[in-house]
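Structures are listed in the sections that come next.
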Structure I
Amino acid sequence: MAVSTHLDQFLNTIDDDYVACSICLERYTKPKVLPCLHTFCERCLCDCFEKHGDLNCPACKTPCELQDGGVSELKDNVFMSSLVDLENERRKLASGQYRVCELCEDREVTHFCIECCEYLCENCERMHRKIKATRLHKVRLISELDAQREERPSFVEYVVNCPTHPESKVQFYCDTCQVPVCTACTIVDHRVPEHAHRYLSVAAEEYGMQLKDNVTKLKAKEDCIDANIEAVKKWRVKIHSLFDQEKEKVNIKAEELIQSVGREQQRLVKELNNERDTRIKQTDILIEELKFNHTNVNSACNFAETLMRHANSVQLLSTRSVVTRRIDELLKIRDEWEEPLDGVEFEEASDVVVSNLGRIKADACVKQCSIENIPKKVWKGDEACLFVRTRDARGNDVIPRQKLNGTLNKPNGEVVHLEFSNNYDGTHSTIFRADVEGNNQITLTIDGQAVPGSPFEFSTWTGLVRTIGQQGNGKGEFKSPLGIARDCRGNIAVADTDNNRVQIFNGALIFKNVLTFPNFKNQFKPRDVAISDDSTYFMTDSGNNQVVVSKQGGQPIRCFGQGELKDPRGIAIHPIDGNVYVCSYGSGTVEVYTQDGEHFRTLGAPGSGQVIFKGPHSIAIDSKGTLFVSDSVQLGHVYGCDTVGNMTMESEKLENPRGIAIHSDGYILVISDSPYYWNRGFYKLNRQGKIVSKFGGNESVVNRYDGIVFNVDNISRVLLSDWLNHRLRVFVM
């Protein structure tokens, strides 16, 4: 029987791509399928496992975990086994081995029994159908089978017997174990209800549909991978171009650096050559001078020897004065020479900058060095900068090889070592703070030798530094300024009381903004200001007996306190609980509010068993939450208390105490607006309320201070409001 051309092609394909093990290159023997779906002979997989001690797929290297049974426990590739059998059968058919009936071995083959796997002639096929045991077998015409196989070359329709019960055909599928089973299996090893099974054809049809859907998805995935492969190939080509561009940048930069290094090298070498040539020239001059001296000495020596040998007494004595004077001059010539210590040194750059290889340092001649911008007077708390210029013996600026040392001797006996910065241009600089009033002394040395001008003295001063503003209603002008506050950004707010506004300045006291509120019932009369951490302004308004809250833009957010406050003055925000504390001068109390304006507590009311106020004017709160209130009526004290009014401090008596400021070190500054000018100014109190010192009050003009705040840049400076002269004053204490 002839085999079609398509069948020949299929048999060749089967042999090459499907039924040959990629390890042994032979047809599969007991093929086993791995989890990655690659198939190999059982024996080949056993050899791999024995060789390596574990099993990775020989094709894709995917690890395969084996059970206790080893390779034999892997799933059999039943499909591949059937395909091998089919291929063997077809090759026998193609070679003519099955051209005659396998039963009668006489007539030509016309049929094939699927279940017996036998080729039959027409007569034997009729007998096959009559025998009771085989009459229900599936028998196909060879021509039909070939046509079906040609349409679907991989079609396999052999009847498969159960591996557990070889006498029984596989007819069912166990969904629980996911294996095909025979009828006997459903009774013995796969009984219901523990196992669920159904007809093999139903399960195969369902799985075939799932497989078809998955194949569609896999093909889409394959197309996507193909597209990625092409994209990666394009990227692979692009990588060369990309890196070539960057290499070109590297080469260009390297060339620039090479040129820069070359220029730096030439500069340093030129500097060394110039210095060498200068010193060689000086050496040549010295040699010529020595030669000249040598000639003069030799000439005088020859002249004297000639006189001794040839002159008579008269001749000898007649030249005595001239010869003696000349010899004395020549003997005074310095005849010892020491090698100068004027060294030179190349110092490599400490920072990794290719264009800066280093510097040429030389010995400085201390006598040629000088101190520049020597201060005569420095305000206490201010910083001063000192410059020292270093020169060599010829008076040229040099970067010295020696170390510059300096000490600051303060009036209180404290000695501070000054650290100098080398500016690498022939100058050194240092910054120091003058924080003790009196005469200071600075000593500067190089290699233990005092720099010319050292030591020198300067004075640290205290007192009035500057005045800001004048009477008026323009920007930066005032009319009876009272309370002052500073926010966390350094901005200064001033209650410009009789101008009915609050002015805002930056830390340098340059005008920024103004807050006015013209729509109140009575004129806005600010007495003091407090500023929260979020830059919200809280202002006491004695004209309307309230607290006005706004942002820096000027729009009022809320007003509160009309029911409790009488002539409100000082105001402060507690740094811990955030509450607002207001001095109600008219009622002799301190009223406590939340920042939303809700009344919280009253402090200092008569009969409350707490601290008693007569006329609380100003309030300040330290970082620990202690309140300090100045009482300017009758008693004239500053009281310290906690947030419920328990007194913790009572100061010494002061005359009309007003504004209060708390230093970071804990001491308290209090304005004294005494009717007697010699008592005016501000006092420094310790935490026990004792007066430590007094500042101000001796200015050339009569001042009346009210508000006080520390300057943002210098804690030795305070800003005072002078309500009598309508201005602000900066004072160093």
Structure II
Amino acid sequence: MSDFLLELASEEIPARMQAAAAEQLRTRLIDGLKAAGLAHGEVTADATPRRLWLIAHDVAAASAASSEERKGPSASAPEQAIAGFLRSTGLTRDQLEERETPKGVVLFAHIKTEGRSAAAILAELVPMIVRDFAWPKSMRCGAASASTASPRWVRPLTGIVALLDGEVVPCAMHGVSSGRMTRGHRIHAPEPIAIDSAGTYAAQLLATKVIVSSAERRTLIADRADVAAAAKGLTIIPDAGLVAENAGLTEWPVPLLGAFDPAFRAVPREVIQLTMRTNQKYFACADAAGALAPNFVCVANLDASDGGVAIVKGNERVLSARLSDAKFFWDQDVATIKAGGLEAFLPKLQDIVFHEKLGTVADKVERVAKLARWLVESGAVPGDADLAEQAAKLCKADLVSATVGEFPEVQGIAGAYLARDAGLDPQVADAIRDHYKPVGQGDDVPTAPVSVAVALADKLDTIVAFFAIGELPTGSRDPFAIRRAALGCCAIILKSGLRLSLRTALMLQSHSVRATRLQLETRAGGQHRTFAQAVALTHQPPPSHPRRKHEAVDWAASERIILFLGERIAVQQREEGVRSDLIDAVIKPSSGDELFHYRVEDDLVRLLARVRALQSVLATEDGTNLLAGVKRAANILRIEEGKDAATFAPETDPALFTESAETALAAALDSAVPAIAAAVAREDFTAAMAALAGLRPAVDAFFDGVIVNAPEQAVRLNRLGLLARLRAAAMSVADFSRIEG
């Protein structure tokens, strides 16, 4: 058994590509060795800015010899078919075996493959790995770059180290031949060094001030950055992504503490941190009180002879210039609000197109403000309706600010700071900051009432608006982030336990979207109509039953959106062990016209309570057996209903009962149905499920002792009616046909 080392040296590999490239290198080698039948042990791969490397441990000396029997065509097959089989096996006609089979005489080939040495296999495999390597971005270099067919690599490939048990594995790619020579640190050890073996690789490079392990570099950066900050009584603001990025930029990381003018802290701390992180890869520091300190930690790639003084000074100058720019933009925005308040930015929102079919950002803001106010006034969100409407009208104002124009990542955050500087209510400022949240898994979910109203209204409007124009997400595309908006809605509603009729909210917003589109039509015709005038021309919020064509369309769209949100809840709740089939069973319509016969649960809090109660009951023996019984009843009814137009009476006739099990099931239903209805009405779904599960003994006895399809028509229909009552009782809780098992 031997160890194999492969190093592919190049100019700087972008930090963001290194981890994926190392894993690809490892996977490609493992796949290649498996295909060649060469046994091996653990394979480790990693990267530095100037090299990809891997070590395969315990590589066998050679692949094992093998034999294979391959069935061919009939011995009497046309010569062309036999010739093709011979080509595929590499044998001659006299080397084939003729064997008698039930289908006649068939030709068989016995193919023997001799074992190959590990060195020979690796010499073929390495060029294949390099040739087929997939980089997000790559380039051609050298004389060969004149041809589009020339090989590509992320940066010019400068060296290949390929050693098996300390011996060079000869191969070549990109005009570079393999050997044992590599490079140490660009400054500290620029001379070529000869690697002895895989076992000495890391130590030999460490001696030249190259740490080949990215994990070790990350640990060193984090630890020494903490030490540098602690020397001044500061702490590093945690940023694992920045640690990893700096590890991908350095082979010999040396964290150094620098400072900037405290006057720059007049700029929002998020802008300062963003400038330091994005442009300079600096770590921000906090003082003992948690406030942003006028310091940073940069990561050099060498041990400077002056201890890093010159490096720090240079980085301080660069950061000062960048923060000066940030302060210039911020001062512009502060001057704007001092002159006219945060509202001074709003007219410019009319110049930003949200979507050509949905108007401008100003149009969206009007819709969001109307819905945010309704969410509070309806009682769904406890809070101040005036503040919710004000925050919604201002939530997008900072999009046209100079600060967000330069630093788009601080949208919402900049608006919150400006709102406070303008003297607005802190609840308004917080809502402006938080209305984009949550933007992803693990992000904070707004809980303050005004923030909840604005964040929820913004996301619901996005969903309704794009559903209205048919721009729906597909399996591979979601350009308008509708799934993210839906996940955000679900998270907000469930986090705050909002008792909200989504159907009503969605219908209301469909009405607002239709008003905006009416405005767009009048603008196209050279006329002007305000949002309020457009609203007045459309139908008012939906009645209990749709009467007009566009109302029916809105109603149907609302049902589709609720189902879409249900799918997102299934995704969200999967990690908590909630079964998605149970969400389907509770939320989706069971049958009939989905537009007018509603079974869609539009209260997400109630939906989840029902699902959890159902899951709890189905985990019991009674629940499992009842599920089987209800499904059996539903299947029988579906078959019988398809045979003729006979209907089953809602009330069965006890006089037609001929079996005690019929009487017992009818009595059990007489007792359980009112109990289930009462429990559902008071939203005690655990009690409702328990009452339903209590039917199990009577259901089992019925199917054990009763023939449903009795010869007498009246008895048969009566028994089917009894099963219809059972199905209806179950359907009042969930659609059992959608439950797996």
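Every read-out reported here was derived from the displayed coordinates using simple, explicitly stated rules and does not represent laboratory data. Given the structure is predicted, the values throughout are model-derived calculations rather than measurements. Cβ atoms are built from the backbone, for glycine too; each structure is taken alone.
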- prompt: Quick one: P(r) over Cα pairs in 20 Å bins from 0, in percent came out at 13, 28, 31, 24, 4, 0 when computed from one of I, II, so which one is it?
  reply: II
statement: Working back from -9000 (helix-only ellipticity at 222 nm (-39500 (n - 2.57) for each DSSP H run of 4 or more, over all residues; to 500), computed), options I, II, answer is structure I
- prompt: Where does the value 6.8 come from, among I, II, when distance in nm of label points 7 Å out along Cα→Cβ at positions 268 and 724 is the thing being computed?
  reply: I
